[in-house]
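Given below, in the form of structure tokens, are the structures.
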Structure I
């Protein structure tokens, strides 16, 4: 995000499409204290910093869909004390007159000129939102990457001065290298002195070796070792655990908006706890394109994106372990899946090449890296596995979704994982055609007049009965906006009632349609029935956003079918994944043309398929190998160079 910097009487220029010059008297030799309420955070910032920068520095996850360019109006705040620069042209364009009258500003445009206090409204905070965790879970044979072994050793004496590592290594040698998933070495089974001079086969990081020595002595020379069991790798000490402690793993679906985190017992396969948290990177851009631009501005920005998501994962892991009454030090392995950009942000890989054609990944192969190197606070030697990415905009999350849904019986199936970027695969037998289409953030409520994420008070269901709108909200609260499933169903209902035509235009004489400042809009909920005292409406622009999003998905589906030389009727299983896909009303989606018409029994809404695939890879090395084979058999199709994409997209936007 461009920084507001300058000297007295100089002009401040925003880089980017706005090209807005903001004259103000800003100094860079003083600092201001900014109180952010109701968060209760206080941050000292340099003069010239915007309120969005202040929030980011304070760790407050303020929504900023456009990354701070002043073109989305998602970072609304209301200054309640202090002096600020004058209202900018961008704010006059983006904010409603009523918001301006109430004192609202855009955080990316407002710069404090004194100590200040700022109120952040709930719709500007990515919190308390509905996050899809459950999914269609397959049963896999347990073959985790880390296994446990119980040892009881004789302590050192003046005649036996072997090091702790040698003592343990030789005990493992006595087992001839066959380490079961759980086992024990009886008291007194001291290795033969002939083994003393052999090269110790056991390796470990310094932190793991420090833990080994301390635990052996505190537990009377008994230990429960967590050992790496990956074939072809040197035997490695991951952790030394308390007696009876279980081996735990963490599976993570690293979404661009939301993180789904699962704490799993690696010895039983049972999920002990799960949680969904918002991705804090959203403060730096609603989608990965804006975050890539933010990361490319400086190395510090790229590091900040990595640090914030790691902080979120550490916090989620600590919360889940507390709920399960276990320790974070028992987490000995993690599997993290995400789109290619999220994969690179998390691993601190370069992302500049993802932002320009031909959109090449820095790494597409599967990775296994030390958790501590990434900043994760797990067992000392814990590792993180990231499966293969398919292409620049089709990452390991889609690999995981393909893995989790491969058990569907149909030979021909289409997998659609709906999000800001929607991944689509046509699976025919053992091979697949895969693409990614930029369906946009409309399904998250972004760029919608009264849009919001799936939080309490969001309208998620809409019906038109006898010309009257009926709606249901998340949590049963008074409505304050529309989430993605709500706006899609509303558009479908308005089209069925002929309130809008096939092009998406509102009929001027239709019930509920009114004109404000010369523009038509549909009154969905009057102010007297809302939770914030303002009308909730659907505008022509809202309808257009849905048309663009569903048109991109339909075009991707049609082109995958063309590559497979198939028609929609040949598809035996339609598998709809992702949070939005879970709450999607399928008849509405077919009515607006997002999917081809097909019998409803062929559609399966499977929830978080990526998260389920991550769990499968956490529990089984065979599943990791199968995931790599799926990627090798995938044929990626780049839609931006497909000659038929524009035609299919234009057909797809009609209702």
Structure II
């Protein structure tokens, strides 16, 4: 039995050994056949590739998403840009290649050599950018002399193009090339040198939608760097398209009305919070940031007294002047300090302590109630109710109305303004609050600071019955094929601290401002448009320094800022507008006509659209 088992084990071992030998022999046969195929069958082709050719990876840049207005009008697109590159390893001899290149291109030899020297050892096989956007004429010259320019390559990249120069620049923003510090950051890990990123406005805020996804191709190139064939391609994914809330026609009108002035216009849909137009003046051409500016051009921009790079709608902080009286009125009515029938006498001034506080109307307004005080903008009326309210109660209502904090609009660097109170002054200056300062705050002067975007949100809230809607500038995000990626819905962050009765009084006062025989904006009245509004004239210096108002008004940079807030139609608001003109003197004569023209344009278009919908 034992002998029998030993015989079985021996046979089993022999069979296993034969199997192993067979596998080894088979592997050697396969290897020999593969070597034969590579060396004999494909030997010549592979020798050619190893000597003259190599495989390289080339990036395919995505096309950045387009930007449209609310009606589908194209605002921003892309154009082809021809960029001149050199692959150092393929451009040998370098001296001859550069010499030939200079015959066909108007570029600096010193600059070209410097770029090549900086890249040697690091980017021998990667394209080194010599010049951006060389134009079609230069491209034709390069292509015609390809054989004299080994290693020289022109690649096509999509470049941003802003169709309407100076229009909506502060809203849309601009692009510029990513810098070396950003490339080292994890935040920009998907970017490479030479890429452009959003720096401001919509371009920056919605970069993740607009950018797209990079693609690439695997190519075979010959010894001179020319592509022999494309082996594999992974297409780039274009960025998503943005549909903004602005109306191009209204936007262009706002820019036109502000031409030659420093100031801002912002229009908003009261029921949704959609921004219909956002203009800041003076403006700038975003295309200059894409193609590159000279030092002189940049210095002219940043040294301009009127701050063209500042988005005055979001970043401009101004005393609200008499537009603030609506908040003082809300506070006094809600606190029971006055009612609809309360009156105060105005003889042109109000004495508080040992100081005289003047009304803008030197002869006075006589006995006025709250509606007359709003429509005629009587300072004395508001001095008195402001004194009764006190600084801290005024501050509480101002904050509840949205002042002193950002609105949360999807843009960058929004200013918060300032709502002063007794604690703030003590902390800020170390001094106690003075009673006379409350009187100035009550009419929108003193330390008060607001932004136009805050004031249009306030105006919209009054118009729509008290809902503070968050302003939005983006309506939809769509793919290049038109599928909706996301849609922005209306957001609100609370209500005004005002009852329905209080709002009726405020709205009546605003209606009388435009439509009443003594309203401060009566000269801006346009027949057929039922609008309500509030004027404001914000002092920028204390006239007592000069002795009288006339001397101050002779100095252009000391003239008051002109405000006007409005909405229309009064009983069914479709649009709210805030306008400020820096040193425009009077809201009634400078800012109000701008706002009313914008309202007229929008309502005429709105009526036409409604008529077309009914007809359909």
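No value in this document is a laboratory result; all are computed from the given coordinates. Everything quoted here is computed from the prediction, not taken from an experiment. Cβ atoms are built from the backbone, for glycine too; each structure is taken alone.
Descriptive notes on the structure:
- Computed 20.2 for Kirkwood radius over Cα pairs in Å, for residues 82-289 alone - originating structure among I, II: II
- Structure from which 1.8 was derived, distance in nm of label points 7 Å out along Cα→Cβ at positions 58 and 114, options I, II: I
- When distance in nm of label points 7 Å out along Cα→Cβ at positions 74 and 506 is calculated for each of structures I, II, structure II gives the greatest result.
- Structure (I, II) behind the derived value 1.14 of Rg/Rh (Cα atoms, Kirkwood Rh), for residues 154-441 alone: II
- Label whose coordinates, when helix-only ellipticity at 222 nm (-39500 (n - 2.57) for each DSSP H run of 4 or more, over all residues; to 500) is calculated, return -8000 (choices I, II): I
- Ranking I, II by mean count of other Cβ atoms within 10 Å over residues 330-337, the structure that comes out highest: I
- Structures compared: I, II; top value of distance in nm of label points 7 Å out along Cα→Cβ at positions 138 and 594, i.e. the largest, recorded for II.
- Computing percent of Cα pairs over 44 Å apart across structures I, II gives 41 for structure II.
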